[in-house]
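Colleague: Following are the structures in question.
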Structure 1
Amino acid sequence: MDENIFFFDSYAIIESIKGNPDYKRFENAGMVTTKMNLFEVCYFILRDFGEDKALEYMEQYSDSTIDFGIEVILTAAKLKLDRKKGRLSMVDCIGYVLAKIMGIRFLTGDEQFKDMENVEYVK
């Protein structure tokens with residue numbers, strides 16, 4: 001497992017952008033995410049900072065995105081179904097599964113993942 005590469009969920013990216021000091025230690029870490037996560041991040045930036053900033057961040061993070069196939073979708077759907085009470089988002093389930101497959105930690109501030117294996121929980 002590469003200790004300096006993380007799958008950043010949308011929350012982790014947004015907290016990094018906002019300058020949350022708890023995420024400072026990840027600023028030089030390798031980042032992996034999906035375009036779906038970038039959609040969520042783009043929505044936040046558009047809402048709070050405008051289109052110019054949204055474009056700037058999308059360009060900055062676009063090289064960090066990875067694609068995924070049907071196997072990941074199936075595994076993520078099973079995870080969501082198994083944890084119905086936890087109300088995990090589809091996007092986060094996909095990110096979590098991708099992180100496990102890649103052998104990297106899933107970086108999140110989502111309490112639903114707090115005690116799960118392979119998670120770096122930072123609030």
Structure 2
Amino acid sequence: MSLNAYQRARTITETPRDAEYRLMSQITGEMLIARDEGLNGPALMPVLHRNRELWNVFSHACGTQGNGLPDALRAGIISIGLWVERFTSDVVAGRDTIDELITVNRSIMEGLARGEKMAA
């Protein structure tokens with residue numbers, strides 16, 4: 001199967017929750033690799049930028065009228081997105097490590113996985 005055919009098939013069968021989990025898993029994996037390679041500060045910018053972008057998308061989607069998530073969950077996601085933005089700046093400045101960002105992403109991934117099992 002060609003790569004294009006695989007990507008098309010995945011797009012057809014992948015739920016939004018699956019896509020969110022996949023993207024978060026990829027970015028979290030990149031953060032783990034960067035941490036394990038001993039990168040810190042500005043050297044983490046590429047992966048931190050991707051993580052920020054992901055959280056910005058989540059926050060924007062939760063702030064959009066008509067989003068079907070419960071209000072409390074939407075507010076929580078927006079709050080985490082704001083925290084990610086601020087905390088990432090601390091990591092880049094060398095005031096903190098990437099570990100807490102990894103922990104938050106893993107927690108969200110667990111919730112996405114649990115939600116899929118509950119829906120099944």
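Colleague: Work out which structure the value 1.5 belongs to, where distance in nm of label points 7 Å out along Cα→Cβ at positions 26 and 66 was derived from one of 1, 2.
Modeller: 1
Colleague: Follow-up question, since we're still on this one. With Cα extents along the principal axes in Å coming out at 41, 41, 23, pick the structure among 1, 2 it was computed from.
Modeller: Matching structure: 2.
Colleague: Taking helix-only ellipticity at 222 nm (-39500 (n - 2.57) for each DSSP H run of 4 or more, over all residues; to 500) from the coordinates of each of 1, 2, which one would give -26500?
Modeller: Of the options listed, only 2 reproduces it.
Colleague: Just checking, which of 1, 2 has the largest value of distance in nm of label points 7 Å out along Cα→Cβ at positions 18 and 98?
Modeller: Largest calculated value belongs to 2.
Throughout, read-outs are computed from the coordinates displayed, never taken from laboratory work. Just so it is clear, the structure is predicted and the values come from calculations on it, not from any experiment. Cβ atoms are built from the backbone, for glycine too; each structure is taken alone.
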